[in-house]
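Some structures to go through are shown next.
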Structure I
Amino acid sequence: MMIYYAIKFLKKKLIKGIKKMGGRCNSGRVTVRGQGGGNKKLYRVIDFYRRLNEYGELIAILYDPNRSSKLGLIIFSNSLSSFILIQKEVKIGSLIYLGTKFMQYKSIIQNGYSMPLSEMPLYSVLSNVEFKPFTGKGLCRAADTSCVLIGKTKNKGVLKLNSN
C-alpha cells in the first residue's frame with residue numbers, strides 16, 4: 001500500500017496541465033472558430049535527455065494518453081524520479097542505466113539502457129536515438145519502434161531502420 005502512494009506522489013510531480021488557447025491568437029482575438037471547451041489535458045513530462053549517469057529502478061509502467069508508447073516511471077538512489085519511453089522487454093523492478101559516461105562493464109548492457117553510440121556494441125537494438133549529441137529525441141520514439149546499430153566509426157553510427 002505504501003508503494004502505491006509513493007507512485008501516486010511521484011506521478012503527480014511529473015504531470016503538468018496543458019492550457020488550451022480556444023482558437024485565440026496572441027492579441028486575444030478569436031481566429032479559429034469552433035474551438036473551445038473540451039476536457040482538461042494533462043501532459044507527462046518525459047526525460048528525453050537521460051544524462052544522470054546513474055542506475056535507476058523502474059517502478060511502474062504507465063499509459064500515456066498523449067502518445068502511442070508506454071512510459072516508465074524511474075526512481076533513482078538520490079530520490080529523483082522521471083518518466084522515460086520504455087522498450088518492449090523491460091520489466092518492472094529492472095535496473096536501467098541513464099547516462100553518457102563510460103560504463104565499467106560493457107558486457108552486461110541490457111534493454112532500456114541509455115548511453116552514447118560509441119559505447120554500444122554492434123547489433124544492439126536501439127530506440128529514442130539523437131541525431132546530434134545533447135539535442136534529445138530523434139529517431140524511433142513511437143511505440144514498439146526500434147533500429148539496429150550495424151556499423152560505427154569514430155564519429156558516426158550506421159543504423160538500420162524498420163521500413164515497410
Structure II
Amino acid sequence: MKQSGVASRNAPRIGQKAPEFSLPDTEGKQRSLGEFVGQAVALLAFFPFAFSGVCDKEMCVFRDGFGELSAPTTQVVGISVDSVFTLKAFAQTYGLQFPLLSDFNRHASKVYGVLQEPWVGFDYGGVAKRSIFLIDKKGALRYRWVTDEPSIEPPYDEVSEAAARLRQ
C-alpha cells in the first residue's frame with residue numbers, strides 16, 4: 001500500500017509488523033495495540049494536541065463515522081502526548097466514542113517515528129506529528145501518512161480507500 005508524507009529513519013515500514021505499545025486511555029486503563037488488531041483494521045491517528053483547532057476537526061471527522069471507518073470493520077484510535085485528564089475532557093467535549101490514548105512519555109511517537117522536537121518553534125518537549133497508520137488484522141503496517149506541518153489534515157479519502165482495501 002501507499003506510503004505518504006515524510007518518513008523518519010526509524011519509522012516502521014510498510015509490510016513490517018507494527019510496533020507494539022501500551023498506553024493509558026481516558027480512564028487510566030493500559031491499552032495495547034494487540035487489543036485493536038485481529039478483529040478489525042486498526043487506524044492509529046497521532047495528533048499534536050487536544051483542543052487545538054485542526055486536531056479537534058480531525059477527531060470529529062473520525063467521530064462522525066468518516067464513511068465506513070467505524071467499528072467493527074475499522075477501529076480508530078487517537079494518540080497524543082496530552083495527559084489522560086486532558087484527553088478525557090476532550091472526548092467528553094466532542095463526544096468521541098473511540099479510544100484516546102495518552103503518549104505523555106512519548107514512547108509510541110518515538111517507535112512510530114513521528115515525534116517532532118521541538119514543536120513548531122516552541123520549546124516543548126515534543127509532540128506527535130499528525131499522522132495516520134493503518135494496521136491489518138495480522139498486525140502488519142499497510143499504510144502510513146505523516147506531515148511535518150500541523151495545520152495539514154490527513155487525506156481522508158485516501159485513508160478511507162486504503163482502509164476499504166484492507167477490509168476486503
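Only the coordinates and a few stated rules stand behind these numbers; no lab work does. Owing to the predicted nature of the structure, the values given are computational and were not obtained by experimental measurement.
What to note about this one:
- Comparison of I, II - label where relative contact order in percent (Cα under 8 Å, 6 or more apart) is highest: II
- Comparison of I, II - label where volume of the Cα convex hull per residue in Å³ is highest: I
- Value -7000, calculated as helix-only ellipticity at 222 nm (-39500 (n - 2.57) for each DSSP H run of 4 or more, over all residues; to 500), assigned to which of I, II: II
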